[in-house]
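Peer 1: What follows is a set of structures for review.
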Structure 1
Amino acid sequence: MATALITHADCLEHVTPDGHPERVARLEHVLHVLQDLDLQRETAPEVDDAHLRYVHPQSYIDGIRASLPSEGRHQIDADTWASPGTGRAASRAAGAVVKAVNMVLDQEVRNAFCAIRPPGHHAEKSTAMGFCLFGNAAIGAKHALEAHGLSRVAVVDFDVHHGNGTQDLLWDEVRALIITSQQMPLWPGTGDPSERGAHDNVLNVPLPPRSGGAEMRAAYETQVFPRLREFAPELIILSAGFDAHQDDPLAELQWSTEDFRWLTQELCALAAEICDGRVVSTLEGGYDLSALAASARVHVEELMEAAK
């Protein structure tokens, strides 16, 4: 079976101020480095409000739309900006994950990578923050549960920043396991192991600044992989942030490109063992353009290898 690449040019129309780390060039670099790969290329649809309401109230959805400028740029919070193209970009980003879930669960492809922006894992129920408007990964998880009738879905977030939004959106969802590894201390300041979810369905794995691939591999082998096997999800959704790379300017973890390859390989092998290889990955962070592109490339290569 194939690996799907789901994206849309509208995601390039979300324009942030000069010097902002979450910039158009991020997605341009990712798409460029994937252009020669034999992927099943799919167009991301716009998301329906019903899908957004899986995790966000309609009042929040309407408020985001009302805040979008017709020209120029509007600052939503200290880090999060909107331009005239932001609404369509955010809709395509969430829509890409919904489509990826549909394609994987309908057995059209083995796995999928959503090359999208803005990212989503910091967006809380009624709060846009950390470059994020809608909780893309959480929306995908709820869609798998509600529309496809799955009993268990896991979200694994390896972005260097804690996925506080995904944790908030799925905190009360007994059918979802949320596992996040992140540098600590680091913005947004959440992600302590004591944060366990309403149903003991959250596992936070903090990693100390300056730690590297060896520490990450040990943490995943001793904590993450056993918890995933115990939960036995029917689908694994990856919040694929590549800002734990040693070259990234926003944090201090020291992962190499090959560490992202290893982690993807191991997660795909575990998915093959427990859920017929069903994996949906969605782009989150990564702010050094070269490191982001190289890491996304090996991530997708391993998804493709797992799909054979």
Structure 2
Amino acid sequence: MKRLAPIVHRTPLLTSHTTDNIVGKNVYCKMENQQKTGAFKFRGASYKLMQLTEEELSKGVITASAGNHAQGVAHAAAKLGVKATIFMAEGTPLAKVNATRNYGAEVVLTGESFQEAYQASIEHQLISGATYIHPFDDYDIMAGQGTIAMEMLRQEDRIDTILVPIGGGGLISGIAVAAKHVNRNMKVIGVQAEGATAMYESFHTSTVKSLSKVSTIAEGIAVKEPGKLTLPIIQEYVDDIITVKDEEIASAIVYMLERNKTLMEGAGAAALAALFTHNDKIKSRHCGIVVSGGNLDIGTMSNIQQLAESVNPIRKKTFVAL
């Protein structure tokens, strides 16, 4: 935590009377969309690179990413003068691809999802000898992400429940371990998109489930299989995992733009969407929401608005609350 403090932003904890009134809870949004590189991933990437030897760094670093880890690694590597090569799926939003290149990394676009890009990066690493920086299945990465929980609980010590988006599980693993270390009665609830439920199914069936395809507007959490290191941690420390539809995610994005003038990407909106959708089942008085990122491709906004209007429960409730 102390080592990362001078490097990462201590992101704000946003509150909103309108949101509190809608759900009947005190809600605190941890705005990691305002972190350097626009997402929480800079924390884990920075912490990981701090642990590497000079020899490991001299070989350069390589990874695969849905987009935000790419920017985190690229920026952290640039600060250290280290070469970074990053594999991303062909459908990765252009905003994330361009930002990663602007940080000085070499970007290779391949495959239809994270899993294919990951496989290609592993094969390339064997040839290049670069040091691999896994986006989630790494204890140092998890430890870096866990600083979010420590910050949240210093900013608001009454938080009793934290909702966290899940892709491969690095973020929630770090947060759950850190939160339960501070308060073992803390509830940590994971959120997956309905179109990418590998961790949800693995958690609820106690078996490792891999998906043949994923489909969601939350590309940051569109992962086909859970991490080998993250799954056991999640099974031990996480209290529940729930899912949300793309329409509900879209509605949360539009709500946050309209009410709080802030932009969330699909993955970043998942936890807030879950609070609105599953509010009756979430027993909490002081609920923390991790807004994991804000790197949204603005070109998709009209599609998001259409999706949001197809369900629209939040916005209808909003007008009633006003």
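Peer 1: Which structure, out of 1, 2, was semi-axes √(5λ) of the Cα gyration tensor in Å derived from, given a value of 25, 21, 20? It would help to have the intermediate numbers written out before the result.
Peer 2: Numbers: 1: 25, 21, 20; 2: 30, 21, 19.
Value 25, 21, 20 for semi-axes √(5λ) of the Cα gyration tensor in Å corresponds to 1 out of 1, 2.
Peer 1: For which of 1, 2 does distance in nm of label points 7 Å out along Cα→Cβ at positions 31 and 183, calculated from the coordinates, equal 2.9?
Peer 2: Going through each structure in turn, the value belongs to 1.
Peer 1: Of structures 1, 2, which gives 0.25 when FRET efficiency 1/(1 + (r/R0)^6) of positions 55 and 71 (r between Cβ atoms, R0 = 25 Å, to 0.05) is computed from the coordinates?
Peer 2: Details: 1: 0.25; 2: 0.45.
So the calculation was done on 1.
Peer 1: Follow-up. Say we calculate Cα Rg over 2.2 N^0.38 Å, for residues 15-158 alone for every structure; which of 1, 2 gives the highest result?
Peer 2: Of structures 1, 2, the maximum of Cα Rg over 2.2 N^0.38 Å, for residues 15-158 alone occurs in 2.
Peer 1: With helix-only ellipticity at 222 nm (-39500 (n - 2.57) for each DSSP H run of 4 or more, over all residues; to 500) derived from the coordinates and found to be -14500, which of 1, 2 does the value describe?
Peer 2: 2
Peer 1: Just checking, which of 1, 2 has the largest value of mean count of other Cβ atoms within 10 Å over residues 63-70? It would help to have the intermediate numbers written out before the result.
Peer 2: Values: 1: 13.5; 2: 30.1.
Result for mean count of other Cβ atoms within 10 Å over residues 63-70 over 1, 2: largest is 2.
Peer 1: For the read-out distance in nm of label points 7 Å out along Cα→Cβ at positions 7 and 287, a value of 2.1 was computed from one structure; give its label from 1, 2.
Peer 2: This figure was derived from 1.
Peer 1: Here mean count of other Cβ atoms within 10 Å over residues 95-102 was calculated and came to 26.9; which of the structures 1, 2 was it taken from?
Peer 2: 1
Here, each number is a calculation from the coordinates, and none is a lab measurement. Everything numeric in this text was worked out from a predicted model, so none of it was measured. Cβ atoms are built from the backbone, for glycine too; each structure is taken alone.
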